[in-house]
1. A value of 21 was computed for relative contact order in percent (Cα under 8 Å, 6 or more apart); which of I, II, III is the source structure?
2. Given structures I, II, III, which gives the highest value for FRET efficiency 1/(1 + (r/R0)^6) of positions 164 and 260 (r between Cβ atoms, R0 = 41 Å, to 0.05)?
3. Between structures I, II, III, where is Kirkwood radius over Cα pairs in Å highest?
Structure I
């Protein structure tokens, strides 16, 4: 079987030997009875990292976001988000299907929406004929914007706007660990400004499955009920929770290597006339770039023939994501493949 350098996503990582050993030796119990000691340890440790009263282990980032939105809203409510937000673009219409709510997308800049942009979209409470604004959601880092970091100053300003209108504030922090490592701002500081947080263990941290949601004890108590209702009671799930706990304890700081790999690759892409990239947007581990002379489909096919797997970002754009399983040597090989395909 041909071996590929797979930069389609940081979700393609596989557990390391040390992580597998942690999984094999995990003590387990019935998590629906809240008796799995490894799950409980993961939730307690994650809550501490995020500075929240409680946390809950869920099967995926989509489940995490959607449970949070369900707990914070009622049917016919509205969630304000950036137009390229994951909850709007990539979660299969779940807000409408699962919670009976709708999303109000706002055009942002590199994934960032400001209070001045958001405020005109907040519905007047007297307008019974409109949906009810209930939540403001932001994403950090922002996937479709290319892994960009949401400035903490704007996060705080949007929080003040949410308080002004008595709205909840949710963070899709799937890659909040990347934002923290790149910015030097702790995940606890980021999370402190939000009512609810969802963050992935199965992307850059290298766990095979799972996400964490966190908030107040009352929030998590209700989230636990919703998780059960949606089929998320996974019983002896400590076997995979152990991977998440290992990831949190061992794989956060190493994300800096992925950011370095992305910048190395971005420099090469910027030197190729037939490719276009905004190097200033390469802030973490995601690169979005545009082929100028061939289609995205042809570019993906030719790169695959050379041993490199890429994915499509927005229409007309290529995406590469660096991660734990793509070594510095792999990045050097990637640079050569890209030069061969696009020069």
Structure II
């Protein structure tokens, strides 16, 4: 399957400003996932294989920056939120034909500090029951909660909760001698604020209570599930590409073609500029524009070749390598090299 990409800002809008010599073209394209599943994997089972940590574990509580006895923070629902958020994102993107979630924990022990890994028999049994080709299991999750209260004695009272979460996912492919395929670790954090200037000073410590802090933990869990999904499936990202222009007749003709979405005609004009101009900068700018056009048709090798020509045009005429244009060309070259590196992997991941 050809790698998908799209222009998300119309060319007519890109060239509306009349005083600048360059414009940003925003393109959106797919970036490969961190894992590549076998081609036969189309149905996924997401499970919760964690033990909720003790409600007093990892909680730090301060009042005016001085430690006080911490409140308890329940994290019983955090893993539930993580696996449901993950399964929702996987299902929403239609990368797999079927996504099933088991949000209730499979574990019945109390060793929350110890990550668990599924054995082959359990993997095979779960896959058979769910009709799944692969299992994504949340096998460990730990939270640290930092609660800070401030009373500056002039009426300003604040409470904040910063939650830092860690999760470990293991990916399993059933009915193999070794079912474990890959491990994925992820750390993220979220900070919530609660301000109330009307409270009596004696009640300031109630600005953040156990329920409020637990809600922040659950929100962190949901956020981590959302973001770990973006490591499991290809995602769309947006990047800027520069297109150069000028008030000279040929450049304006190329711009007019772009406004009509006639890229081939614009490339014809840019190639004419490249071969005829005596200006190293104009030669480099025209070559850059041609490279962008080739990138939009997934011809990365041709795009890279034209960026090479753009950089060589400046060097050949003794232009300073530290000029703004040379830096911009260097940034674009690195972006193209990255896309070339990722293209084969992405094509393996995309399904017809």
Structure III
């Protein structure tokens, strides 16, 4: 099958990682991939390393309809069967391009917002939770497929050995939905309980989230946690980050999936996570694979952190359960098979090519 994989983004995060993972997963089944990215994308080197058939770079804006003829002539020779679009704002333009090319268009829904994706020939949701939402909104259920995010790396499990004191880590953009102020307050509660720890928060303060970053800094000062918490900036090397910590925390108040959970599980780290939408589905039926707490419950987060810190053997087993869950449900081969089957259903005439 000839597939155009589209990611219009100027940042580097979970959705961008999913785009790269799609490229790798589709190549497992010998599909020909043409990648379309923004000229300002932050992942060009990583994409080039995956060696797609072609890379088309465009200065994208969602109202620039001059991109339609440009993309048509750029992609006409490639003759795609389907365009897979990871950004809802890009759907209208790429729907027009797909129509001109006689190709189908599929949206990858990284959040439960329905706008624009109802115009597509198929939807790939990252959770059953989202699939149910779109089905209730009237989109044909037979054209909605749950394709979870995946982890492409391979690592052997290594049981965690805690530092003294244990190092607790989290990372992400400083979006209010990520719950980092809750994390700081949970650590303040942990300190009140006399539990020794160090903590690191990875992430770079961006202009749109500067107020949240300043709130986090203020809470650190208010709770006298300057000696316990380090703000380490943007994490360039995730392997180095995970190797440096003992426990990973996802304090999100809203989290459509959470690729970082898969990364932590693969690195053999015990996880303390909120029951936001994505984590709730990842750990459904596998509650031994993480220490879980109710959404926004700071005291419960602190209690689970205390349990994880003070019970290293139990935490090692939790980490092992998480690692096994990650390999069984979210590995490259497992998710690639689901992705290939979904495409085969939507474009049946190309299923065996």
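1. Comparing all candidates, it corresponds to II.
2. Structure III comes out on top.
3. II
FYI, it's all coordinate maths here, none of it is from the lab. Computed from a predicted model, the values in this text were never measured in an experiment. Cβ atoms are built from the backbone, for glycine too; each structure is taken alone.
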